[in-house]
Structure 1
Amino acid sequence: MFSESGSLGVGPVQCAWRDYRRGQSAEALVRPWLAGELGVDADALALERDARGRPRLHVPGRAGLDVNWSHSGEALLIALGEGVTVGADIEWLRPRPQAMALAQRFFVAAEATALAKLPPAAAEAAFVQLWCAKEAVLKAHGHGLSFGLDRLEFAARDDGWALVACDPALGAPGDWHLHAFAPLPGYLATVAWRPAE
């Protein structure tokens, strides 16, 4: 297991990543970090789940906070936003022999075509980056993957994937901000946010 951890601030969002072991309670790791970031006792944090399982954070005297987290492999990514709705996804870079089949089945046709034009090694990393971007937006929206990976479209740019179209339920593409990064060796992540409604 690695022992690295870190954090970064991007726009109105603070992120942190930590060690994670399969079967471990992510919430048990999230709660002390949130308490430290917000300067409150961990017992003062009310973390609840909505009907779709999305975490909801309530802190007395602090309205407008949102939290989301993701784990993969041995890493946990946490995102905390103020005045925004936030989603986070982290993915362990491992062989994904079915990546192109998944892209053809679940992504927008133009995305699958863009991935198919890449050399195999680059295509797998690009697939993971795109997956992270889509999942982060869908988690911020609150419906997760069940909403449909094909209901938002990204286009490949020199600096990564850019949201270019989405279902009206997600708002307009320009409403969304995404930050893609590699928090740890062998991992890719994306944090997505839009102004809270």
Structure 2
Amino acid sequence: MLDSGVGVAATRTGCPIVAVPDGTGDITLFNPAGSQDASAIDVVANITQVRSTCDNSGAKIYSEAQFEVRAIRSNARGARTVNLPYYSTVVQGGSAVVAKRVGQVTLQFADGQATTRTPAKAAAFVEGSAARLPAEIIEKINKKRKPGDVDAALDPLADPAVRAALVRTSFELLVGFQLSENQLRYNVTR
């Protein structure tokens, strides 16, 4: 039964938020490799159609990000295979990298084909105990407050201990291309 009081209810599942960080969702390959002129662009690829699934029923939370890599090449002559590295990173609290893996997606271009797309996925496990709020924090958040009570007008999320617990139990599964320093600089400045 729902309480008829005023407020917003938010449900936390412990599942990591899945996202593509700025600047890492695209990759541009040049020919020759040292050039960054528009006339030297060889292959451009991007990560798109990101979808996530999560199983938080056990002691470990399993999260999977499925995505598609779409690519276009400037010269459609000849069949060609292009391997692009991508990473998946689990981040806790917005800044602490808990795990990182690097994988590869293989793009196949047929002779005469300028575009292609390939599905890929990344997965991670998160300790359920690390992603769930402690009982005392849940109690502070859900404490009934009545008009006239000393703490009735206080937002429990303003409590530093509550905020710290929320940050500590927040996880993200980030996926993007594993870029060189020059590739990242190109993405950020273009």
Structure 3
Amino acid sequence: MNSPAGYCGVLLAAGRSRRFGADKLMYRLDNGTPVALASLRALQQVLPNTIAVVRPDNHELIDALKQSDVAVVIANDADAGMGRSLAAGIAATAQARGWVVALADMPYIQTASIARVLAALQRGATLAAPIHDGQRGHPVGFDARFRDELLALNNDEGARSLLRAHADALTLIECADAGILRDIDFPQDLRAAENSSGA
């Protein structure tokens, strides 16, 4: 793997888990690891320079992340939507050459998939994302040329509007990793993912 010098991982962990019915990010997987920490560790393996964006009142998650040797960024306006949380993460790492943005409720993404997104950026892609069975997944890579647009995000779509506006610049990376599509919204999503992954 090439050196990720200048690139930053951004873990978005500021949601409220309303559909899950509890704090899904602290829900323990079958191996005992909380969902958010499993997502973090995969990202950190590829991008040691990783930050986690959280809302200010999730003290349990903040403490757990700090114990995992990751810089924590507080998104005070996280309830305004994922776009604001992402903008907070970009603002905290504004000098980066680019970012690989992952969601904390996607603990089944393989490190190889994250590494391929980073490699695409290093080869000159300005936007990069994995694709599996015809569906675009996560994480998503952004070159620094999109810094201003990322900082201006102010909705609950995250960066989807940016990706639509620059669809011609998006490098899609075919991969066999179904984990790039497995986000956890409901308890049954977690059970289904663990069953299919053999966890």
Which of 1, 2, 3 yields 2.6 [distance in nm of label points 7 Å out along Cα→Cβ at positions 31 and 159, calculated]:
3
Taking mean count of other Cβ atoms within 10 Å over residues 127-134 from the coordinates of each of 1, 2, 3, which one would give 18.9?
3
For which of 1, 2, 3 does relative contact order in percent (Cα under 8 Å, 6 or more apart), calculated from the coordinates, equal 19?
1
Name the one structure among 1, 2, 3 that Rg/Rh (Cα atoms, Kirkwood Rh) of 0.96 was derived from.
1
By the measure mean count of other Cβ atoms within 10 Å over residues 39-46, tell me the structure among 1, 2, 3 with the highest figure.
3
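No lab work stands behind these numbers, since they all come straight from the coordinates. Here the structure is a predicted model, which means the values were calculated and not measured. Cβ atoms are built from the backbone, for glycine too; each structure is taken alone.
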